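Take a look at these structures.
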Structure P
Amino acid sequence: MRKIELPEREGWRAKAEELGFTFADMHGEPYWEESSAYEFSLEEIETGIEDPCTELHSMAREAVAEILASEELMARLAIPEEHRDLVADSWKRAEPEIYGRFDLAWDGTGPAKMLEYNADTPTSLYESASFQWSWLEDQIAAGVLPEDADQFNGIHEALVERFRGLFPPNTDLHFTAMGGNPEDYATVECMAWAAREAGMGAHYSDLEKIAVSTKGQFLDAEDRVIGTLFKLYPWEDLLREDFSRHLVTSGCLMLEPAWKAVVSNKGLLPVLWRMYAGHPNLLPAFFEDEIAGGAPEARRAADALGRGHVTKPLFSREGAAIRIVENGVETEASPEGGYGAHPKIVQAYHPLPEFGGFRPVLGAWIVGEACVGLGVREDRGRITQDLSRFKPHYIR
């Protein structure tokens, strides 16, 4: 794993604009940044990222069963009591999942460490699945990269096959996100693009335009009944809104399913550590009150947590409300962003590697139950936040 300086493509911003990548620059800063790229060997990809993340996903599914069988764990993960049956029943019915993204700390040596699992509403899908692939093709054509250069990027193809395997041809699928957010819309459109290629009907409505019929069914902006809905809106918010009382009566299949509420929750991290303590790709993690209460498991990890630990709310987005503590001293913290009051977990601190003053986080994409691609974001700080830069990668 290396960071290599490369010439930017001439006119790439015009190409981004033409393709609808309108957020390549955000708030006066580059989001997509291609003056350098991360280079990996095929072995690094296969043994360091692909195989471990496929295994981590399998472990996460085992943890779902553990959590849903325990009222104590459901409460710890702050699943609203009135919706616990909804979440559990979606798992019992084997409601299908589409995708997720593991965030990893890794420098190409030793095992990659799982920082968290964005298993409900991960973004950066378009730039991972599409725009960085066009970058690879352009750079090969320009002679900047050799003809045999490759990329860990089967994301779009895997999404097409996932939709094709789940739904009969011509099934109408609906897609929704909050209106006015180009990044969210790009993620949803990337999903809809794959669904159309799989032979599905794909219809989009802004989330705020979805209505409820007199029969309790969900209706899109054109008053069509929604039978299957991919929603780029987190379960932790949806389950706390009045709209949630219609979820059972609507007869609508939700993508991602309700059981993803316990996988996208950072409470998954201590549950995984309980079940698989010492696994090479996991970091010691505990619920905050276990640390305060001196739980036996926490005492056994006291040395690791004492040298450095990170506190994270059960629910937070874009690196909000995260604190890094080293040797008892807080060394970095991110703005709370409205998440500071949530219950927290404590995870052993594993520093991100540094390449040229930037620290990358590797985003390993899961489609179905397999790891199928990679996206890299980097930040000058040690907490990856919403204005972190997206970097292309290649395999050589």
Structure Q
Amino acid sequence: MKKIFFLILISKSFLYPQSQIFLQITKNLLEKADVFLIFKIEKNEYFDKFINTFSQDLVYSGYFKIEGLKITENIERVEKEIITQIVITGEKKQELLNVKVKSGIEKNVILDNYYKLTQNPKDLAHWICDDIVEKLTGKPGIAKSKILFTSDKTGEKQIYQIDYDGDNLIQITDVKYLINFPKYLEGKNILFVSYEDGWPKIAKMNIHTGKIETFIAKPGLNACMSPCRKTKEIAVVLSQSGNPEIYIADFNGEIKRKLTDYNGIDSSPSFSPDGKNIAFVSDRDGKPQIYIMDREGFGIKRLSYVSGYCTSPVFSPDGNFIAYIFSEKTGYGLAIYDINTKKTMTISGLNCEEISWAPNSRHIVYSKTGKNQPLMIIDIFTKEKRELISGKFNTYSPNWFCFE
């Protein structure tokens, strides 16, 4: 997606980066900072849509709670009357919007930026919200992020792309053969499993041009792609030697090395963001469980002990967590393994099956089992859930990403 808007000027860096607000919203992830919005803007359809989107983006980030909104001709007067943790002001100045973030009590300026107005007000809102989230938390925002997924919306499984807030649904593929498991690679390129020739191989597609080409097509199974953009490597599962094993390929599809050699099933690899470790599923202890190994296939260690059936491990983008699915009496739950504490948190009752982390390592999108299964999003700290997309169709294999 082209950046049709851009940051004109960044003035005034953090004055108090270790302020009470900064510490609160980054250390206590269950609490939300109270925010009051004050804007000096025109009352028209453009800014109505901007305000609605911006407010929703702040709430969806998981860090903020909107305490109030005021459109005024005198920001300073309204600001003096407000007592809250964070005040965000915006003033239109010709074709620019000057946005300031202040600590509501101390009145310290945390951010003071100018943004060029864009053709689509939602784009402007997403950009500003992500900027604020990153400045206040050190974590990337998610407002500009996208989610790939597969759906049978047209009667045949095709790949779609949707904005993180459920807007702007786009059909990516229109093919007559079975496809599934889309993964963002880099640039405008995605990978997916294709059955064009009747057997599972990995295809690569440029979603800008629509060009599809074979990426990896070894004899047998080719699946379970996990790209590591830091090392330009991809962990994949191939069965060319007989059993499903984990291999490493480069971003050109060339196989570099084999990592596992087990007379059973090793599958579902997930690269750590730094490329040093890989989480995966194996039945080497009798039933599917989650394991971790280094990038050369050594130091294999079991991580999951919450259930007799665990699958689909995914490293969080910050490298601090591994999420996976576990079976329970009522269906499937979500487990979060903390790399640092080595403790596991479980969330039951979700009936989730396929999962993907948001870029902020706070939210997870999952496909909910059942008829006409929707895509759902959950905040792993507050446990708040929202529906991303649903209808008289099924959704599968979500992959949350941001364009580079």
Structure R
Amino acid sequence: MANASPRSRVAVGAIARDAAISASIGVAFFFLIFLSRQELWSWRLALYGALGGFAVYAACHSLDAVVGTRIRRWGVVPDRLVGVPLYFVGGSAAFFATTALFRTLRLLPFEMSRRDMRIGLLISGAFAIVVGLLFYSFHLMRERLRQSVERIKEAEFAEKELELARDIQSRLLPPALVEGEGFRVSARNLPARFVAGDFYDIFHLADGSLGLVIADVSGKGIGASLIMASVKAVVPLVASGRSAADTLTQMNRKLFHELASREFVALCFARFDVARGTLEIANAGLPDPYRIGADGSAETLPTPGARLPLGSRSETAYESLSVQLGRTERVLFVTDGLPEALTPAGEPLGYDVLARLIASSAAQDPLLDRLFDSVRAATSESLEDDWTALLLERR
């Protein structure tokens, strides 16, 4: 028993408890029947009732386990009705066997005629049906309660795992504010679920330029977050010594062979030459970045050539766009979660409305917080997709 599993020990304990209850009910039942004949009350009557109750339980339980389980699998009759004939047969047989045993051992505390035997068999059969159905009902309730508790524990464990995954994922992302000589980069990442498929990255390249990445992995949840972590780790290595367009072309070749058929990554990569103020942008499936002037105006920066997400087609040659940033000019990169956020009417917010919200938030600091507040005020409370934005400012 020491090596038995916890579930096996619980099952054995439940059977022992039910058997003890049945024996106690048998004792109480016999003493209640002979309430008017207290001269028959004795240890023999108690033993007769206890053994009879235990025998009824054992016979009914065995029949139900062997025959009833098979019949219930067929689904011919309701589960509870399956036990009715089995409990009657088991109860009657147990009563007869117990009575015969006590007669043989001369322990029966009273004389029993054939008529008494017939009545006793009917009473014991009916008694077995009632008690058997009660035990079966309690068993179902106990099993459902156990399953509910297990589901709650699994849900709590899954929630803790997701919270841990989100914490790890947030630590993989760079700080929300990165400043250096001649630039400042701020970012926001708001997941629709515990873990996000969106991500951003900021890193320095060997030639002194600054690498900027913002991406949206297809799907949501743990699967998307794992792809996100893999892609984020690879981009800086691929970008070393390559232009923005060549970086996306090489990333596409790599991801096409690694991702499943319906998996892809929409990604925008930019190289910023801090000293010269030049920004090279290559875009694979994300919304056009917005150039925000000193006067607060916002204009899109569409890149030429193919715009397919990474991993969707094996050979795709990407092109880049080069722009010169003036002092205090900013470039805003966003994922499609912001323009496609649903309004209370169920319609997407739209790129035109997003452009107006960007322009109205441009004069306020921090811009990203004001923008997210404005988009949330114009859309429904629940997020259908991740919101991610990255803002580059030349200083």
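We did not get these values from a lab; they are worked out from the coordinates using the rules stated. This one's a predicted model, so the numbers in the text were calculated from it and none came from an experiment.
Work out which structure the value 5, 25, 36, 27, 7, 1 belongs to, where P(r) over Cα pairs in 5 Å bins from 0, in percent, for residues 271-310 alone was derived from one of P, Q, R. For P(r) over Cα pairs in 5 Å bins from 0, in percent, for residues 271-310 alone, the value 5, 25, 36, 27, 7, 1 is produced by structure P. When helix-only ellipticity at 222 nm (-39500 (n - 2.57) for each DSSP H run of 4 or more, over all residues; to 500) is computed for each of P, Q, R, which one produces -3500? Corresponding structure: Q. Which of P, Q, R yields 0.96 for Rg/Rh (Cα atoms, Kirkwood Rh), as computed? The structure behind it is P. If semi-axes √(5λ) of the Cα gyration tensor in Å, for residues 231-302 alone is calculated from each of P, Q, R, which structure is the one that comes out at 33, 14, 8? Here the read-out was taken from P.
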